[in-house]
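What follows draws every value from the coordinates through simple rules; no lab data is involved. All values derive from a computational prediction rather than experimental measurement. Cβ atoms are built from the backbone, for glycine too; each structure is taken alone.
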Structure P
């Protein structure tokens, strides 16, 4: 296959879940197919990473990009047919580069990451089919945010204006895309129920680099005091909300049962309210770390108290592969088909989440059983080569079907 990937980010370094998804998809497909890459370089500065991708992609271009200011509701935004979250990614240079690439090369498929890039390929859909890869379903995610977060009346007004536009744009893209790729069955269910029941959708769960995320790949041992870790991008609303819920309603219950417990908050760009948690006894906020694996090894358990979902959490599959048991909400473990009390401990209420954390910290036999089962599940189901091979097969079937339809 001859493939063109268009990304709204440069997926390096691999410090965000979506970066890992796109990087490993690119690298695995390039082992057997020709892959070209165009990536938007937010705020510039990623040119030094070009050699990483030139090792396995035929042609690579990064486009330095600064987001335009958010438009005011009236008059510009109100009369703009595109959702504001999509229009915020307008990049004329990408239009020029894409037209040049399509005139120069014959591609079997154009693979784009996320809805924000759809406007650039819609006008070329008759030249080459495109596939939409979704790190999350935007409308589903925004509706979850709306329910979980306390927005001001002004924020609610601005968001409400965008929901209808986003729904209409989602329906347009679903009608024109050759296929959409989502992270889990819950995303597929949402698309079929609210966007287009007949749209072609395939599920490609997020995976883990099993050679890199191994407990014996880095030095380190479990810390002596009972330790909980929470990993992720700490400027991301769902992670901020998860920590707010944990510290407001759960942490005191855990401390009452396990007074010596420590909490490690590990991830880049912590928001001010996340940084403030470091003032609490036994709580550490690390900020960006060069390697997350030693922090998994320090912890007795990883908590994932997410209330806003969509996609699948790579922090969970990384934790499983590293042998660190997971306590998660069902939304946090969405799309992974983990078995409660076997692969992980699952809980959704304040009382139950606290109880599962306490169980994991005070019951060594339970912790060891969940650790072993989680590692086995990671090895069996979440290696990137097998996951991407499934996507590759769907692409081959899609291309064959499209070619056959042209000959009829």
Structure Q
């Protein structure tokens, strides 16, 4: 019986401890409930905290109707200079990459042979002129004697024929001399246009040939003015052509490595779309003095169709996105921010043009959106840098 009594006593002891602990925790819980209720009530009546934001106003302004794309710099003309006669190069008068003016000497060919031929032809012409002079004297003498009936009409006719033949010979030989002189000009190769040459592949002693299969001696690119070629989507071509006809379409770009802005009018639109890309190439002519644009460069450009004088725009920072699309936080007169879906027309120069969803004068949040929710109270703070 003693072990059983001991077990009963132990169970009674632990049961008493459990009852005491439960009573303690119940008493503690009851004592805390009024305080918790008081804190909840305090939180419920606590003033709403305003979230600091930066605001901007939706404004009407003149902004271009444009789109950004990639443009390629192309020379207005690229002239491949070839030889018109075959020969050996005796002198290269320009350095690789040199700027040349129209008429500048580029290359000279060995002209000793043709110079000799010209000298021979000049001597022949001089001989012909002497023969004509003699024939004229003979004819004059015969005509004088004919009046005295010392000479016959037959001799006079023969003298006239001799003179005519001498004149014809002179004309033929003079034409040959003129041809040689023209050929001689081809031995000095001049720049046909003003521009910049590339590398010169021939050197003194090189042999060059003429004809359709001849390789270019040098290529001259015209840098001033210069073309910017841009691929235009087919849906925009008609609008661009109309604005070009009105003289308002242009292309603008920033020179690489500089802050210079260059722009020029759209001067030509190609007459067919590229079958590989579906784009139609448009060209703008841009003044390029000094030479800051080089053929082959690929640049970011803006194709400007025209200026829209009454575009409704907000800063780009105001635009937010969610799965439903673009929206802004618009702040009402009670300083509460509300989500407003917007339809974007285009973005340029740090501004977003709004097609619908906002009115002129609406205040929109441009900084602080991460802490906002629909209907949140806001306070205005000053933007950095202001």
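For the read-out FRET efficiency 1/(1 + (r/R0)^6) of positions 74 and 306 (r between Cβ atoms, R0 = 25 Å, to 0.05), a value of 0.10 was computed from one structure; give its label from P, Q.
Details: P: 0.10; Q: 0.55.
The read-out comes from structure P.
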As an exercise: relative contact order in percent (Cα under 8 Å, 6 or more apart), calculated from one structure in P, Q, equals 26. Which structure is it? Q
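If percent of Cα pairs over 17 Å apart, for residues 322-377 alone computes to 29, which of P, Q did it come from? Show your work: numbers first, answer last.
Details: P: 29; Q: 39.
Value 29 for percent of Cα pairs over 17 Å apart, for residues 322-377 alone corresponds to P out of P, Q.
Given a computed value of 3.7 for distance in nm of label points 7 Å out along Cα→Cβ at positions 98 and 210, which structure among P, Q does it belong to? It would help to have the intermediate numbers written out before the result.
Working: P: 3.7; Q: 2.4.
Answer by label: P.
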Quick one: FRET efficiency 1/(1 + (r/R0)^6) of positions 218 and 234 (r between Cβ atoms, R0 = 30 Å, to 0.05) came out at 0.85 when computed from one of P, Q, so which one is it? P
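If Cα extents along the principal axes in Å is computed to be 67, 50, 42, which of P, Q is the source?
Working: P: 67, 50, 42; Q: 189, 63, 41.
Computing Cα extents along the principal axes in Å on every structure in P, Q gives 67, 50, 42 only for P.
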